[in-house]
Structure P
Amino acid sequence: MILKRLTILNYRNIATAELDFSPKVNCFVGQNGEGKTNVLDAIYFLSLTKSTINAVDSANVRHGEEMMMVQGIYDLNGTEEEISIGMKLHQKKHVKRNKKEYKRLAEHIGLLPLIIASPNDSTIISGGSDERRRLMDMVISQYDSEYMNALMTYNKALQQRNAMLKAEEEPNDDIISIYEEMMAENGECIYAKRQAFIEEFIPVFQQFYTAISGDNEQVSLRYTSHCQRGPLLDIIQRDRPKDRIMGYSLHGIHKDELEMTLDGYPIKREGSQGQNKTYMISLKLAQFDFLKRTGSQTTPLLLLDDIFDKLDAQRVEQIVNLVSGDAFGQIFITDTNRENLDKILERSQGNYKIFHVESGNIN
């Protein structure tokens, strides 16, 4: 898959831009805060229909403006696809494929597979378990529509059950049981798919980490879930009295954890800044490899946002060698350091474009 052209109107600090891209390497150079990340975020928005920066869509409309629009022209396995997302303030967004609006946004997810690595990824290690579940959800949802539907149904049932648990009046047993059954059925489906994903994902992740670190450390992942204790419905219903006291659901796949280790210890506690960064980049490159093999039978886009900071020269060199190879397709990179980008461009055989970004202006 190739993103041939990107058009932006009033997206974050970018008033207007129309960019034609190289099919291989596209670099955005500029100081921090100028808008480099916003270009990558617009590309992400077209694939996943949401921003990596702001969960509230209206917050992505440029200050002082009433509407925003992003549009991409793609070559998807030889077929041209036009994807556009537009919205006015205080109104819902409209996502269109070839000028025809989707009835459900879920229909779009997976059409344009994409992986982004950015400084925000540090929260996957340092943050709560929800960040690590999101890492699994983001990949699996792009190649498995059944998973996405199960996740959406589970979250709706969880929300309804929690509302009943918080209410002053005692929950109706028949109604809350329906929500618990929905949580259990969809939760066990989600668990099975997460478990299968992690088992296949771990060796790929370890290979990337070894390549970047020079085989200096051993890393692994361990997936834990309440589903491993027995039938999920039994676990949820058994603790309903305790949940009623707390006012929310204590058990279910919304509490799943992905433990991340370095040399057998939690990386959150043991890892240096460089090791944490290497860990995150390895996770993202492994996600890319997984999507490429299992997704929509097309090479995903790879977005690398300021990834070289806090890495020593050897690790930068190894990452450059990896992403410059034939295994990766179209790449979008931001950096304040032109030297790092030049190393990648040297290997691109002239198939690249450089964009300079200043105060939201791109040229």
Structure Q
Amino acid sequence: MDLDFHPRTRVVSGAGRFEKLGTLARELGFKRCLLVSDHGVRKAGYVAAAARLLEQAGIESFPFHDFGENPDTRMIEAGRAFAAPLGVDSILGLGGGSSLDCAKGINFLLTNGGTMEDYWGHNRATRPMLASMGVPTTAGTGSEAQTYALISNAETHVKMACGDDKAAFRIALLDPVLCLTAPQAVRANAGYDAVSHAVETWVTSKGNAVSRAFSREAWHLLSGAFASVMTGGFDLEAMNRMLLGSHLAGMAIENSMLGAAHACANPLTARYGTVHGTAIGLMLRHVVEWNQDVVNGAYRELDANLPARLEEMAQQAGLPRRLREIEVPQQDLPELAEAAAKQWTGQFNPRPLDAAGALEIYRCAW
């Protein structure tokens, strides 16, 4: 069995661990830190709290918030322009996947120059990158576990996976307390995205024993806690399981990539602005059903009837169930299928994905 497993990120997990932020940052040598965080996290008070903890550790911070839910190339350039004159020596990503991806994207441009298109692919940065930390405030993307930043091209809206071993966060700080204030819609979209990561990585063609171990444990944690977290309550233990499950699913992605559900979801976001988790919720069950004949019963190792379980979880999250519910015209499906067939993640699906296959999946979801 061929295997090259190299974890690059230290994981510090548990309720109340956010208070260790300053200490951990000082261990990494932070002195002047770019604090990348979205407006929602700032309004929740976490940016001020992070700045306080960093200041107590003797670290100066410079908050940057000028980006949206799906970071694009213009937003990353804005972050680079903001940070360049400040002489920062480190980066902290605090927030959901958009904040963490934006932090990684800015790190590329700040240290290696050029544009994000130059880093589309893997290991294209030639110079060292700044030490960085990732602190997720949603249980969803697992971006803090990955060396890739997903950045949309501002002109074409195509999502680019820009990865480099040097882009890995040195430390991922997982505190479920930070996730309890997330709005229900954020919990739903982020949580179902995490579920999709566990499910897709379980069967990808690039998977291996290590990635499947992460996938299996991620599914166990996520599926067991999902219903409690989706009620909108404050079940700290359930949120802790979701956050750790999300991280482990992110580690699985790093070692196995994703599949057709993400390939079919991305054109929905690019064309209609559909929230990523919503797009995934519309596609995942149908991809699982489409794949079942070629995975030799692997899905049953997760659940005796995985498509039905995924449908139940989507309903618990309150996600739309049909493409027509989000006003996707039926006549657009062939064009969406052509776009899905060109997505990078589709090449790792266990059943080869082409435009005809993608169209079949979209028709089932419509």
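Every number here is computed from the coordinates shown, using simple stated rules; none is lab data. No experiment lies behind these values; they were computed from the predicted model shown. Cβ atoms are built from the backbone, for glycine too; each structure is taken alone.
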request  = Compute distance in nm of label points 7 Å out along Cα→Cβ at positions 215 and 231 for each of P, Q and report the one that scores greatest.
outcome  = P
remark   = Comparing P, Q on mean count of other Cβ atoms within 10 Å over residues 7-14, the highest sits with P
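Given that relative contact order in percent (Cα under 8 Å, 6 or more apart), derived from a single structure, equals 26, which label among P, Q identifies that structure?
Numbers: P: 26; Q: 15.
The read-out comes from structure P.
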message = Looking just at distance in nm of label points 7 Å out along Cα→Cβ at positions 119 and 247, which of the labels P, Q belongs to the structure with the highest value?
response = P
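Assuming 0.95 is Rg/Rh (Cα atoms, Kirkwood Rh) as calculated from a single structure, say which of P, Q it is.
Working: P: 0.99; Q: 0.95.
Derived from Q, not from the others.
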